[in-house]
Structure I
């Protein structure tokens, strides 16, 4: 009896600054039949009550960091890091390995299902080094002014919060320089979808190698 050899899964990384249109692009990819995993959503799951990461953060920072339901309160955690920026590296040492393990298990499941291509959305793609674990990386880009308008309308946030977050992130020019593709997300959505379809078509023609790095 011969086993059918399964092809490696092509991993397309998706990234971009805050309010750059990543969620919209993720939805477009899903509609094209490409399973998509959002690292932010993974972190949200890891912060739920009784999860190992939640337990580590609780032991480190105490019960004041919790919501009434017992989950990690991301707003409180963000405030803590703002007051104690040196704690960011410790948080990353706790969270990043767990995120990577979650992604690894998800990729293995896609591989078992004979999926040919997936998308992995990571806001801090280059900062955390996840770009090295993708075959190619797509950056969602739009002007800072457009992103500011989206952010403030979406999150009902203040200008001060926008400035605080955006100052810590890479510029669109840096994203375009480091990514393999730059997807304009401020053009009409039909044009963005058409441009994305061309990127996906190109990805399908390239041999996948990054999956082996997750083994």
Structure II
């Protein structure tokens, strides 16, 4: 199993890997496969701790972590609770946010890690690769601090509950692009993850 698929099981490539493996999720449940127990833990920790990280990472293989994601989405849908689905999706998004910010902020000279993701991969995953343009840094400003994001992509993921600072009327908007800080883009990507997880879980209900 690809370690990146285990780290980011909501990626399209991870879903395709599960499909191509021919794994029967119902059979996993019937057989008491470790991935099912990891799936249960995934939900329990999401609902009680706000994370889907395992309590003991050494206990589970990449296979267990990857397959636990579709198992968890099925199990949480069986709770027949919109609130549970939303809380689970938020925990998946929060965990993913922590992971991808670690990946994107790590030392570029660090040893390559196949489980890690880079910004281009992450943007492509949510069809944002053509919607983000890095602003040329001003003197003394770190590269990549400011970006320009297509207004359609921006509005797709902004949550009105985030406050006035996120309202389009209060943003710098030029030629259909919204000026956005790097950390704000990360927050939008976190919302994109949550939306994907929630939609997939609800569709199974």
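For which of the structures I, II does the calculation of relative contact order in percent (Cα under 8 Å, 6 or more apart) return 23?
Numbers: I: 38; II: 23.
Source structure for this number: II.
When helix-only ellipticity at 222 nm (-39500 (n - 2.57) for each DSSP H run of 4 or more, over all residues; to 500) is computed for each of I, II, which one produces -17500? Value -17500 for helix-only ellipticity at 222 nm (-39500 (n - 2.57) for each DSSP H run of 4 or more, over all residues; to 500) corresponds to II out of I, II.
Of the structures labelled I, II, one was used to calculate mean count of other Cβ atoms within 10 Å over residues 68-75, giving 23.2. Name it. Structure II accounts for this read-out.
Given a value of 3.2 for distance in nm of label points 7 Å out along Cα→Cβ at positions 36 and 100, calculated from one of I, II, which structure does it belong to? Going through each structure in turn, the value belongs to II.
For the set I, II, ranking by mean count of other Cβ atoms within 10 Å over residues 12-19 places I highest. Computed over structures I, II, distance in nm of label points 7 Å out along Cα→Cβ at positions 164 and 188 reaches its largest value in I. Where does the value 18.4, 65 come from, among I, II, when Rg and Dmax of the Cα atoms in Å is the thing being computed? Only one of I, II returns 18.4, 65 for Rg and Dmax of the Cα atoms in Å, namely I.
Quick note: the coordinates plus some simple rules give every number you see, no bench work behind them. Nothing here was measured: the structure is a model prediction, and the numbers come from that model. Cβ atoms are built from the backbone, for glycine too; each structure is taken alone.
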